[in-house]
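Scrolling down, you'll hit the structures one after another.
Read-outs: derived from the displayed coordinates by stated rules, not from any lab. All of these numbers come straight from a predicted model, not from anything done at the bench. Cβ atoms are built from the backbone, for glycine too; each structure is taken alone.
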Structure P
Amino acid sequence: MKKNMVKVSKNTKETTEIARIFFDKILKEKNKSKGALVIALSGDLGAGKTLFTQAVAKHLGIKHHVTSPTFVIMKKYPVPEQARYGAGPLKNINYKFLFHFDAYRLENYKELMHLGWEEIIKNKENLVFIEWPENVKKVIPLDAKFIYISHKENGQRILELK
């Protein structure tokens, strides 16, 4: 049985580093999915879900400014070729696109379907981050990786990879 990984962050710099560590750990595990790697991010407003996605995008070498897709629901970023054929944990990751979804404003999972959700998660070349997965849990793949981010009273964050 796999053990959960839990880290505490005191600031955005530490959260960025934890995001890189968690992502590298996810990449080292065998992705048995026939489709996209889906990473579901849960946490209260302002917990750091978008910051986590921004950190991974930067780690992948994505030059675009990654912002919250709260109002547009989905954003798509190309993964640079050097990240796909780089060294270390990113070596041969084979992801061509990073999709960033935000289900905060969705009434139900059907709204996600209109954006091509099924096609996106079927494609093994896609890396998908979805914030507020609990709002569309019916369509989150069973093999999705879950990251929970919570606030502590002193401004720190607890990040847990399940």
Structure Q
Amino acid sequence: MPGAIAIRRAGGADLNALLQLGAEHAAFEQLRHQAAQRPAALASALEHEPPRLHAWLAESDGGAVGYASATRDFSTLDAAFYLHTDCLYVREGWRGQGIGRRLWDAVRDFARASQCLAIQWQTPWWNVDAARFYRRLGATEHAKLRYCLSLADT
């Protein structure tokens, strides 16, 4: 049986764990994983003062089994700060054990401590397990189209 799960803030020293989990997450969501090509940028975002990227790791027996990451942003329409949760991922085999909820609680607690009005995020339309999880948290869905314009190719 695996050991107890610990949730803690991640920093630049956790770069390898975050890159590995990020690669798994990207594969799961059928996305490109570009962070491996720019690891110094990821480490810098975590270590910047104040941090540009906030991240949390879920660990068992010293090994990472999940993570969450977020940025603090400002909403023009709300005239208030919000937390944009970029990633929440738990490894296959570790899901259904409350780890996602504990990561979410860490994100929510940080958002409150950072005086954010809300937390915003997205998930692929086909990820029904994630949608069910977010509904159980009390979140509401807002239908929008998401666009991405790569500036790396222009």
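Some observations on this one:
- Taking percent of Cα pairs over 22 Å apart as the criterion, the highest value among P, Q goes to Q.
- Structures P, Q, by mean count of other Cβ atoms within 10 Å over residues 74-81: label with the highest value: P
- For 3.6 (distance in nm of label points 7 Å out along Cα→Cβ at positions 18 and 34, calculated) the corresponding structure among P, Q: P
- When relative contact order in percent (Cα under 8 Å, 6 or more apart) is computed for each of P, Q, the one that comes out at 19 is Q.
- Structure responsible for -7000, with helix-only ellipticity at 222 nm (-39500 (n - 2.57) for each DSSP H run of 4 or more, over all residues; to 500) calculated and labels P, Q on offer: P
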